[in-house]
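Enquirer: Multiple structures are listed underneath, in structure tokens.
Every number here is computed from the coordinates shown, using simple stated rules; none is lab data. No experiment lies behind these values; they were computed from the predicted model shown. Cβ atoms are built from the backbone, for glycine too; each structure is taken alone.
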Structure I
Amino acid sequence: MKNKRTRTIIRVSLLLFMVLVVAYTLYQNFFTEKIRVQAGEQAPDFVLEDMKGNNVQLSELKGKGVFLNFWGTWCKPCEKEMPYMERQYSHYKNLGVEILAVNIGESDIAIESFVKKHGLTFPILKDKDKTVTEAYDITPIPTTFLIDKNGKVLKVITGAMTERDIVNYMELIKP
């Protein structure tokens, strides 16, 4: 009789524990809000180092449209859209549009190899400690923010883009 009672207490305790874990998980997912940068908001300012060792500050680009792209060398959709971005950058940089491609936490060697392989000339920024990635709440990659000349986010794009998409987005942020 005592063993049966002990087993029942253990089972009820485990069941209660599991219910609490599920309830907490549901609460975290549905009732706590992650702050994600959204269209209509000012883009959070940041300073990141480029591949040449220069600091680049977002707010210093006011007056230009900014195509802010978060990416990784291992990301196949990122790799596919980079040549499209490069072709459009060569055209739109003279029209007041800047591309900032923020690499998320990878080594200089991996980034340099990728840049060389694809012949990229637009600024590649390094977010080694992922502070900017976290500030912008980036999931998934690629994620791109279209920022107007006043520093306001016009649109957030998640996932891969076609070259036609990139042209349309560059036109949207062209000052």
Structure II
Amino acid sequence: MKKNVGERVSNIRLTALDGTRFDLFSLKGQPYMLSFFRFASCPFCNLRMHELVSRFGELGGRFTIVAIFDSTLDNLREHADRHQSPFPVLADGRGVYYAQYGIEHSIFGVLKGMVFRMPSMLYAMFGKGYWPLKIKGSMTTMPADFLVDASGVIRVAHYGKDEGDHLPFDVVKQFATQQ
């Protein structure tokens, strides 16, 4: 079931890239973005990770991001380690939290993203080298972003309409700097 603005986040406990066990409730008292991605080698997802990592410093010292991939930990390590993320990157290979947060699947969203975001997809693959050679996870998973305040309440819930549809970085930045 989809999460709505005004709801409290439910806890997430997953293994991070570095092998540690992450508990979402450890962020109590801190604002953050909870971002659900597609499979680990998705060109759009890797381009978004690159943007979040390279611009992370613009979000202020109190704000963080939690990135979750529809992937096994081994596959995620193979594709996401190169980002050297300053925030937790987690693997939900069984899709437990994708179901809990109502993350959608859409064949139409995949096709829409390929057509309308073709320049971004080509840049991700040819410009950045984010080739989807191994697709481990669901191809039809759509992204979702949640901006959460320091008390654990969802203030923005964005369910992507296509495979590259995340909250614009400027919206994330505005929220982060106002917390």
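Enquirer: If FRET efficiency 1/(1 + (r/R0)^6) of positions 10 and 154 (r between Cβ atoms, R0 = 41 Å, to 0.05) is calculated from each of I, II, which structure is the one that comes out at 0.10?
Expert: It traces back to I.
Enquirer: Something else: Looking at structures I, II, which one was distance in nm of label points 7 Å out along Cα→Cβ at positions 2 and 114 calculated from, given that it came out as 2.5?
Expert: II
Enquirer: Comparing structures I, II by Kirkwood radius over Cα pairs in Å, for residues 74-161 alone, which one has the largest value?
Expert: II
Enquirer: Mean count of other Cβ atoms within 10 Å over residues 90-97 was computed and gave 14.9; which structure, I, II, did it come from?
Expert: I
Enquirer: Quick check: 2.5 is what I get for distance in nm of label points 7 Å out along Cα→Cβ at positions 18 and 50, calculated from one of I, II. Which structure matches?
Expert: Label of the originating structure: II.
Enquirer: I have -7500 for helix-only ellipticity at 222 nm (-39500 (n - 2.57) for each DSSP H run of 4 or more, over all residues; to 500), calculated from one of the structures I, II. Which structure is it?
Expert: Attributed to the structure labelled II.
Enquirer: Can you spot which of I, II the value 40, 32, 31 was calculated from, given it is Cα extents along the principal axes in Å?
Expert: Attributed to the structure labelled II.
Enquirer: Let me ask something else. I have 33 for relative contact order in percent (Cα under 8 Å, 6 or more apart), calculated from one of the structures I, II. Which structure is it?
Expert: II
Enquirer: Can you rank I, II by distance in nm of label points 7 Å out along Cα→Cβ at positions 66 and 82 and just name the one with the largest value?
Expert: Between I, II, the highest calculated value is found for II.
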